[in-house]
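Right after this note come the structures.
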Structure 1
Amino acid sequence: MKLGVIADDFTGASDIALMLSEGGMPSAQYVGVPGIPAAPGIEAGVIGLKTRTIPAKDAVTQALAACDWLMSQGAEQIVFKVCSTFDSTDAGNIGPVAEALAEWLKETIVFVCPAFPENGRTVYQGHLFVKDKLLSESGMQHHPLTPMSDPDIRRVLARQTGWDVGHVSAGEVWAGPEAIHRSAETSGKAMVVVDAIRNDDLVAIGQAAKSRKLLVGGSGIALGLPANFGFAEQLSPWSGVTGKAVVLSGSCSTATRQQVEAYKSAAPARELAADDIMGDRLSLQEIVEWALKQDQPPLLYSSADPQVVAVAQERYGREASAAAIETVFADLAAALSKAGVQRIVVAGGETSGAVVSGLGADTLEIGPKIAAGVPALKVTGRPLALALKSGNFGGPNFFQDALAILEGCT
């Protein structure tokens, strides 16, 4: 293994695994820290954790365990993969985990870049944009768990780490890898936010980071890494999985709510309301039986308008309501799979983590791209195909597209 990735959620893990696989690196995605060695021939190991919103101390412990396993497999460089909208709070977990990993790896300069231009995420003058809007005006300011009200990644990071926070401007990035390297040099320990508005910028950042032991960023930061290890672009073979299918949506992002509305107009759908979940008024068996009776893959969703979510959080508590919803999706995924469902499309990072845990999946094989940042996946050793989508990813017809590709349609 040449490259190790630690992702703070499962959608992020599949996102960057797709990027590395398309870059020609034989890749595998692991659900948590594996208890066995990597399979022969795997050059990029991606460990998906569920640490984005847990206490920072626990996130650090899990990340260091993942780092130890990756290094034991031969990894020469570690990437801490975070969301392209830098989802976090002032308590972390990006800064604390990045700092702990850097100290563990004895690295003193850490490039930080969440940019992913293909999905409209760019960093300019240290500020994160989602398409043509600042992060704080993109809808992410209403995120139920990690509301992002400050678009300046330097300020966000400075509130999370004791290290200095530096900056490499777009002009210095455009001057090439050597200029990036020179601009980032410092006499002390620093997290260095690097501007990127084009894919070429990310390639240059990857080249500049060739000698660095640790990088922090979104999946875009992986664009320039396979070439550093002598790999070139290639397509992954994919045969697809047929059989019963279902769509599970827990994200409340603007993009996902649009996708839910589009899919509801063409297929059966059922809302799993927070009041019903918290009141224990849902019958798992009845929902599964209903889903299996449908002629088209049904949609089961808890996605709701931010105002509705805010009311539920005020009534039941943010953490309690989130945990209860995730438990329902985990139990549903397990029951649906046991009942014969072989294709599951999931929207939302936290929901994806719950579903993968419920399915008891250990290793995921990387298939073709469904949308920017979203690959088709297969659970190793089982006839089960998955699509794990971050909330804001994909176009209006993402659910339909994902179901078709998981089945093997081009």
Structure 2
Amino acid sequence: MTRSERTVDVLIVGAGPAGLAAGAELAAAGAGRIEILEREQEAGGIPRHCHHGGFGGRLTRGGADGPAYARRSVAAAVDAGAGLRTGVTVTGWAGPRTVETTGPGGLERITAGAVVLATGARERPRSARLVPGSRPPGVHTTGELQQAVHLYGQRIGTRAVVIGDEPVSHAAVDTLRAAGVHVVAVVTDRPGTPFRVRQRTPLLTGATVTGLTGRTRLSGVSLRHDDGRTTTLRCDTVVFTGDFVPDHELARRGGITLDPGTRGPAYDAAYRTSRPGVFAVGNLLHAVERAGVAADEGRAVAVSVLHRLSGTDEPFGSGRPLVVDAPLRWVAPNLTGPGGARPIEDRFVLRTARRLSRPLLVVSQDGRELHRQRLLLPAVPGRPFHLTAAWLDRVDPHGAPVRITAL
């Protein structure tokens, strides 16, 4: 089948908060022909099926619910002049800034002056978490649950167990209750958690899922507790929450360097990736942050894209990698960069694998200390914390990678 070919100035892959904000900002800046592609039939990203409030913050006078925020984000991009096409999937690359797509209009090959990847993140399903047992109906991720309830009005079940202790676990509990499902328990393998379950739902800490039971329908979740006990919770629904990973398949197919910590593209504060002219924003880079953070990055990338289109951009790779020591999991951005680019709010985002009580963060290079910062609050798994970027000017651009340690 023949592919049609055409050219745009900026191609944005993904119409969630980051991609839509980038499209709105670039179109408003007069960057030329801006096109946003979205594989779903409706644009807006994850907020479309998040019916809780708090989206948008200052821009919406206290926040809107997810669907309202998604509609406003779509309207902002379209009203600014960005083209938006839904139901279009980018299947691969045919050149440095040329992608191949399939959609209602058939096969296409699109070449752009700059490409912005905003493909977001996803929760790891039961199979990726290597949970053994039978494979009956009734097993969901939070996103699958929210779509089933809020978008399609499907019946879920009667008794549910929620696995995980991240903020998204709250959303899963609320969605189940909205669907009339009794939440038997929230389960986490961590010994302690900042998670607070609403309305007296039991919270089981230090418990690992060892298997699922049931044939025609899920009938139970088997647990092993830290003290050696084993139990089975009777239920017909289980929701695996959190444990987000970047949706990086397109970046990986393009040979873009991935950061081993975030598992998204390695990038600097100007959102440059290892492929010239290809930028990345949002939760593709750091699964997972709030929609407002992703949208802020979408707006911020416009400056770098405009430099690329005008031929005044700086090359990727002349900065130094940022690496973290355990129990820190990752830092974002994960490269210093040329041209004076600094991260949003002049701070880096970090995550930890275990709870740290007011840790001292030490930044060093070649054995030379660049900065130290004591956090005022504990750092806990599943929640972001921040490191000032005040030390960036002291980095040797020809030195070793910059190391971040928590003491």
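FYI, it's all coordinate maths here, none of it is from the lab. Everything numeric here is computed off the predicted structure, so don't read it as measured data. Cβ atoms are built from the backbone, for glycine too; each structure is taken alone.
So helix-only ellipticity at 222 nm (-39500 (n - 2.57) for each DSSP H run of 4 or more, over all residues; to 500), computed for just one structure, reads -11000; which one of 1, 2 is that?
Answer by label: 1.
Say we calculate distance in nm of label points 7 Å out along Cα→Cβ at positions 230 and 302 for every structure; which of 1, 2 gives the highest result?
Looking at the calculated values, the largest one is 2.
Which of the displayed structures (1, 2) returns the greatest value of relative contact order in percent (Cα under 8 Å, 6 or more apart) on calculation?
When relative contact order in percent (Cα under 8 Å, 6 or more apart) is computed for each of 1, 2, structure 1 gives the biggest number.
To which of 1, 2 does the computed value 1.00 (FRET efficiency 1/(1 + (r/R0)^6) of positions 102 and 190 (r between Cβ atoms, R0 = 30 Å, to 0.05)) belong?
Only one of 1, 2 returns 1.00 for FRET efficiency 1/(1 + (r/R0)^6) of positions 102 and 190 (r between Cβ atoms, R0 = 30 Å, to 0.05), namely 1.
Can you tell which of 1, 2 yields 0.5 when distance in nm of label points 7 Å out along Cα→Cβ at positions 254 and 278 is derived from it?
Traced to structure 2.
Which structure, out of 1, 2, was distance in nm of label points 7 Å out along Cα→Cβ at positions 46 and 334 calculated from, if the result is 1.8?
This value belongs to structure 2.
Can you say which of 1, 2 returns 22.1, 64 when Rg and Dmax of the Cα atoms in Å is computed?
The read-out comes from structure 2.
Quick check: 3.3 is what I get for distance in nm of label points 7 Å out along Cα→Cβ at positions 158 and 398, calculated from one of 1, 2. Which structure matches? Write down the numbers at each step before the final one.
Details: 1: 3.3; 2: 7.4.
Only structure 1 yields this read-out.
For which of 1, 2 does distance in nm of label points 7 Å out along Cα→Cβ at positions 78 and 174, calculated from the coordinates, equal 3.6?
1
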